[in-house]
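Colleague: These notes open a run of structures that come right after.
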Structure 1
Amino acid sequence: MIHKKVFLYSAVVLSMAGLGVGAGKSVANASETKASINYTAPKNMEYSLVGGEIKGYMRVKRSDGSLEYMITHDFVDKNGSEAYCMDSEKPSPNGHTLALQGKLGDEFYRMYEAGYAKKGNLNNLPVANTQEARYATQMVSWILSGNFKASDIVWSTPERSQEEIDRVHKAFDIIWDHVQNGKTSTDTTYDLKKVNESEDDIYYNYKFKSEANKTDGKASVSFDKEIPGMRILNKDGKEISKDNLPLNQEITIQIPKGTPTGELKITSEGDIKSVHVFKYGGDSAVQPANSLISVDDEHKTDEQKINWKLKDIVIGTTATDKVDNDKVLAPDTTATVVDEVSYQNLIVGKEYTVTGKVMDKETGKPLVIDGKEVTASGKFTAKTPNGKQDVEFTFNTAGLDGKKLVVFESMSTDNKEVATHADINDEGQTVEVDKKTPKIGTTATDKADKDKTLATDQKVTVVDEVSYTGLIAGKEYTVTGTLMDKETGKPLMIDGKEVTKSAKFTAKTANGKQ
């Protein structure tokens, strides 16, 4: 029998699938495909012995038939947690600082999960002391590191009683079974998924959910540009920072309406708190070791995009007479036209100005009263994207009998025109001044003395003064008169002819005499 003291180590080469390589703050996991992931493990780790030599409870059968007696030491990392050796040909580290070499697979984690991981805690293993628990766990580390196979173990040694060996044997079987058949994994997942999108009176709403297989940690989002007024809400509608988002909850990214048409690129990072087993080494004088370390898994999602389109502002108008809400204005009076301006797609909370002008439909030019165009304007702050606003025009309708008037409107904000409605043929924008019914009255007198009695047996002249109302100033009229016999009710006949007379004149005013 050969009794050989060795510090066991695996000579196996760890593949990229099971072990990330390289040193520094973060180590990439090559098996992650959905999104990049980094492990924020310490780039260096110090190890120290905390106990003396632990004599072996078994021997290993080598290819030449020899039996090697296995001895190890109890040592911990700088956090005081149990660490296990991975090299049989070199001494255990003691006060040595080793460099990060990569993350080990889940089987190493299950070794710590079922084995001796926390000083003084036997973890319900069927052992009598911490040395037995430590040794049973170290055997699993040796096998996982490729130093030997479980089938190479010979459960006998003159250094230990059979009772001691049996206890370690049972503890080893429990740990090894969990390593092989357990389902526990330290892998973490994270993604930011779009749930839906909608809009309200003020915002375009884009709902996302951060999804992780663990709840301990946080997430953040980043954007390719800043959008004025953009904000992020949690599931309760409270505004939150983009750098501290909850895991496995919905968030809403809000873009203010009125933002110019555009696109926003979004990425997200999830810092998921987890534990992994890492390998440290690099000092040729001592063996590498593995440690169970709590870390943040840093996930970064693929880029996503959200898009929105600024809607054009649209206005329409309906003009009516303020007196009776119809489309006809009374002539020769002071009238008020109410133009109801309907609008769509305004920005809530923003101030707008509506400016209107009354047009003469016949000429297509602005209506001018007393040398001035008839205009009106009004300011308002939009309470909703869609609504109505009245604008009132007051002017005198004298001389406008029968004219059709059309109201043109323009809307502006920040001294910039954003919408117009100027259709000369739009009936909704049109009102009409009613036509007057002219009225006349006459007063007949003797021209000679201006009385009502004519001289007999001579030629006389009757002057009939025609008073009129409701004429159109500037228009030519003809007045025709006939003398009537009051007794017969028929025209007076002189020398077989009716006595008639007519005169033409141009009305200077609507009311007057001729």
Structure 2
Amino acid sequence: MEILGCVDISPTWILWIAVLFLIYAYGKKKNRLFKDAGIPGPEPVIYIGNFHQFVLKGPNNKDWEQYGKVFGVFLGGLPMITVTDPEIAKEILIKDFQHFTDRTNLDLDNYPVDKSLFLEKGTNWKRIRNIVTPTFSGSKLRLMCDRIDQCACILTNNFVKAAESNQSIDVKRYFGAFTMDAISSTAFGIEVDSQSDFKNAFVEEAKKFFGEGIQNPLVVIVMMFPALTPLFRALGASMFSRSTLKFFTKVLNEMIEQRKADLKEGKMKRQDFFQLLMDAEDDGTDTQGGSQKKKFAIFVSFPEMTNDEIIGQALLFFIAGYETTANTLHFVAYSLAKNPDVQKRLTEEIDSVLGDKTPDYDNIGGLKYMDHVIMETLRLYPAVSGLGRNVTETVTIKGFTFPKGCAVHIPTVSIHRDGDIYPDPESFKPDRWERKSEMDPMSYLPFGHGPRQCVGMRLAQVEMKMALGRILKKIQFVATEDTLASVGMDDVTVHTGILNPKKPIMLKVKIRPDK
């Protein structure tokens, strides 16, 4: 084909030029999403978006603060709106929840985690939430306390042995083993005994769960080109460690079969989290009506769960219950070591309130200063660095339009370290929580807020208070030359939403002088 009588271009080249132009035009149009919605943000690169900035400086990039409390960035092909305004966060998490019901998630082959309360969507999420919530009532938590205390006693003995060795230790290993044993015992009725073996398979696999995420090159490609998601899901790409998913799925399936066999043999049914899930399984029968359950299902909502859903809830409970609580406890230990005056005051409260009594559900309620220590730790080092939601329907909040299909990121860390909300935000000051009734609840989000608030929050708090009540009767944490001078945002990394220090927190443990 001749153009202007002087350049001869083949039809194939014209077709390629047209295709490239359309690809370019499509990319440019997508990049206008936030501008058209009136949301400020850094200029995205076509198809790459702001992904390069995200990788270099993380999700809490200080350079982006110039755009205000609400701004949009593109993680490759994924449009994400960051919100650090507590009032707008309240609209998203509570008041306008119907437009933000689902968590942000790459729709890959995440079985069985995608069947869990954490990632499930819509009406399925609501049904499962109604089944799981009763597990964490006060009466159920009281029944778990004896087993938690047994695990806390072993933890205390291990710390005493560490004190006798007079060497610096990685405290996360100790607390991780404790939380794994506590979760295994209270929720599943199994004795893992990882506190006697730090290389225990349960702990090692749980560590892997949060170790891949965005480092997986397939996940990066999916974020850059979301249209390829079905292909990579078919290829088995996942946000999580495949070996961990296989390991725990196998363990949990074996547990289900064992419990069903025990019931057939007339053995007593267990009363724990796992049994609650099994009791809600939809097996098509009902001891009080057989097929009548199916017949009248159109009129009555039965709390049924599939086998996949049971495994999904149980696996997430295993993993999340291990990691988040252990993380918080090791940051508590670090904060106490770096603030000896706080540690002294806390041990005095423990001696006064508990004395020689065994910590239990009722008496740990009197440890008010411990509450403040834990809250201040979670302010500085929230177990989950941010909250993610999907926009299911376009909605306008306080002048900002949130387009359907966008992800919303509420960076907990940024809100918790906002100097306008918390004076001297980088300092560890438990006393600031003496006036917590005067604070805006939306400025403190370690467990989220609204209908999707962490369902295991109360259990985590009981575990932490019982563990600290036990160990601080005997030992104290001491910073050494190996201990990190500070743990700011430049000293932490985020894998699958979990905040961790880049280097292990090394501390010494000493027997209390008065013991």
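Quick note: the coordinates plus some simple rules give every number you see, no bench work behind them. Being a predicted model, the structure only gives us computed values, none of them experimental. Cβ atoms are built from the backbone, for glycine too; each structure is taken alone.
Colleague: To test your reading of the models, identify which of 1, 2 gives 180, 37, 33 for Cα extents along the principal axes in Å when calculated.
Modeller: The read-out was computed on structure 1.
Colleague: By the measure relative contact order in percent (Cα under 8 Å, 6 or more apart), tell me the structure among 1, 2 with the highest figure.
Modeller: Biggest value here belongs to 2.
Colleague: For mean count of other Cβ atoms within 10 Å over residues 170-177, find whichever of 1, 2 sits highest and give me its label.
Modeller: 2
Colleague: Comparing mean count of other Cβ atoms within 10 Å over residues 194-201 across 1, 2, which is largest?
Modeller: 2
Colleague: From 1, 2, which structure was FRET efficiency 1/(1 + (r/R0)^6) of positions 138 and 474 (r between Cβ atoms, R0 = 35 Å, to 0.05) = 0.00 calculated on?
Modeller: Label of the originating structure: 1.
Colleague: Another one. To which of 1, 2 does the computed value -14000 (helix-only ellipticity at 222 nm (-39500 (n - 2.57) for each DSSP H run of 4 or more, over all residues; to 500)) belong?
Modeller: Answer by label: 2.
Colleague: Something else about it: Could you tell me which structure in 1, 2 was used to calculate distance in nm of label points 7 Å out along Cα→Cβ at positions 146 and 506 as 11.7?
Modeller: 1
Colleague: Going by mean count of other Cβ atoms within 10 Å over residues 178-185, which of structures 1, 2 comes out largest?
Modeller: Max of mean count of other Cβ atoms within 10 Å over residues 178-185: 2.
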